[in-house]
1. If we compute mean count of other Cβ atoms within 10 Å over residues 47-54 for structures 1, 2, which one ends up with the highest value?
2. Compare Cα Rg over 2.2 N^0.38 Å across structures 1, 2 and report the one with the greatest value.
3. One of 1, 2 was used to calculate helix-only ellipticity at 222 nm (-39500 (n - 2.57) for each DSSP H run of 4 or more, over all residues; to 500), giving -9500; which?
4. If we compute Kirkwood radius over Cα pairs in Å, for residues 119-286 alone for structures 1, 2, which one ends up with the highest value?
5. Out of 1, 2, choose the structure whose coordinates give Rg and Dmax of the Cα atoms in Å, for residues 191-254 alone equal to 18.8, 55 when calculated.
6. 1, 2: which one has distance in nm of label points 7 Å out along Cα→Cβ at positions 95 and 111, as calculated, at 1.5?
7. Once relative contact order in percent (Cα under 8 Å, 6 or more apart) is calculated for every structure in 1, 2, which label goes with the largest value?
8. Distance in nm of label points 7 Å out along Cα→Cβ at positions 87 and 127 computed as 2.7: which structure among 1, 2?
Structure 1
């Protein structure tokens with residue numbers, strides 16, 4: 001029986017989240033996170049409904065070396081999504097809110113999307129990030145077109161329906177980047193980072209430094225048994241440095257949830273935002289979720305400070 005494309009929203013980009021985790025790290029020196037920085041209380045974000053925020057995103061993408069065709073294709077998908085749901089659920093320009101607050105019910109939004117788009121699931125965080133960043137990473141020539149189907153089946157359904165979304169990249173590098181990786185027998189972040197490095201090295205995954213944009217990946221550790229111990233990128237977006245030293249993060253929250261452009265002052269704020277959403281379990285026999293910037297543990301990363 002064919003799997004439905006319409007899982008509960010928290011299970012969509014998070015459909016990935018509850019399945020597993022994968023990412024990788026380089027070996028550059030890391031700066032310890034600013035443990036004295038207070039936890040993030042609010043974020044300033046836009047769902048890109050207005051011309052000003054769309055122009056800002058286009059400018060940020062161009063400044064960071066993202067090809068014009070990729071930028072325009074993203075803005076077309078933003079328009080598709082925003083016109084498929086109720087305007088009252090989205091921001092009017094930039095607004096401030098607590099990191100996990102939304103103006104919509106995700107299940108109602110999912111139903112509304114389905115009314116307008118039928119069985120097409122839309123685009124999730126991984127497809128969105130790769131559609132922008134795919135030109136700055138490569139995978140080995142020996143990588144199969146498809147791997148990690150059990151975790152990426154929803155992604156692959158969308159890619160089969162709209163292969164052009166990858167802007168010329170095939171599914172092989174996409175799957176090499178996002179398919180689950182074997183985890184270390186450890187609850188320590190450092191050990192899992194090394195496990196991801198080894199996995200990506202075996203797949204020939206490399207990142208280019210020719211873009212100012214950075215791939216930001218939330219890595220989840222699942223250990224169902226001694227033989228089923230994996231890492232998976234449960235959420236991912238693109239970090240876009242601005243000329244005024246602010247940092248912007250572009251993400252697709254989930255298949256049938258909105259695009260968000262979020263402004264941060266530093267990477268620890270970004271870490272707090274992502275960890276409040278995804279680092280919600282602790283005291284288990286798994287490593288805490290952690291954040292990769294390209295192929296290195298993100299400077300400024302810290303576990304969810306609210307978990308203390």
Structure 2
């Protein structure tokens with residue numbers, strides 16, 4: 001190689017190196033937004049601490065099964081979760097029969113997809129403080145014993161703590177004006193038990209599953225409060241999902257959510273903990289049509305316009 005060629009080669013190499021050093025750094029790529037989380041919520045029908053424990057465990061399970069971030073959004077009352085579902089702040093929610101209907105009527109295409117095994121034949125119980133001297137009865141007509149008594153429901157929008165108890169009271173010929181004073185609205189089934197147990201109200205109505213669970217755990221003083229009547233069965237609690245989750249999380253996502261719930265197995269200790277907190281042995285599929293009677297009763301007593 002000639003001296004001239006070597007010199008030219010060295011000069012070109014040096015020029016390229018200097019150009020590389022002088023070149024501006026590559027433009028920074030815009031940061032990608034984190035994936036949208038799948039947001040779930042539930043009606044606040046029980047003690048908040050218990051609900052937080054339940055939905056924390058459920059969120060972890062769904063995250064593992066679905067491969068997306070799952071966030072539980074607690075709410076202050078029944079109306080708040082219906083509104084959050086309507087506005088899209090919540091993708092899926094655990095509703096009672098009435099609130100589920102209310103939510104679906106406001107979101108076209110929303111689907112009732114999953115319920116517990118106990119929800120296709122759910123019941124309410126009427127309870128009374130033993131000092132009131134009310135004896136248990138078998139026939140619905142026995143509800144007339146509540147005339148002139150103080151009485152509390154749960155939440156104003158509760159299916160098992162207000163809607164169906166009031167429906168059966170009307171069937172028995174008992175109106176709210178027959179009670180002593182205005183009926184109470186405790187806000188949750190647990191509070192209804194405590195108010196009747198304390199004698200703040202002579203009687204009340206609540207979710208049978210919560211009653212039996214609290215009695216079993218020793219949280220009820222059965223020397224002070226007893227069941228006086230159990231209602232006939234009806235459809236109640238269920239999960240309702242928004243139609244746009246398929247757009248946000250991919251085609252077939254709703255089917256994957258269903259399968260995640262159907263896969264919960266009481267033989268698996270982790271699954272059993274979730275099922276126990278739900279008070280269920282398993283989950284089963286459901287559909288919008290199962291709540292037609294709930295909608296009819298809701299319209300009858302003015303809770304659905």
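Since every read-out is calculated from the coordinates, none of them should be taken as a lab result. Bear in mind the structure is a predicted one, so any value in this text is a computation, not a measurement. Cβ atoms are built from the backbone, for glycine too; each structure is taken alone.
1. Values: 1: 18.0; 2: 14.1.
Looking at the calculated values, the largest one is 1.
2. Details: 1: 0.93; 2: 1.48.
The maximum falls on structure 2.
3. This value belongs to structure 1.
4. Numbers: 1: 16.9; 2: 17.5.
Structure 2 gives the largest value of Kirkwood radius over Cα pairs in Å, for residues 119-286 alone among 1, 2.
5. On the way: 1: 14.9, 48; 2: 18.8, 55.
Going through each structure in turn, the value belongs to 2.
6. Values: 1: 2.1; 2: 1.5.
Answer by label: 2.
7. Working: 1: 30; 2: 25.
Checked 1, 2; max of relative contact order in percent (Cα under 8 Å, 6 or more apart) sits with 1.
8. It was calculated from structure 1.
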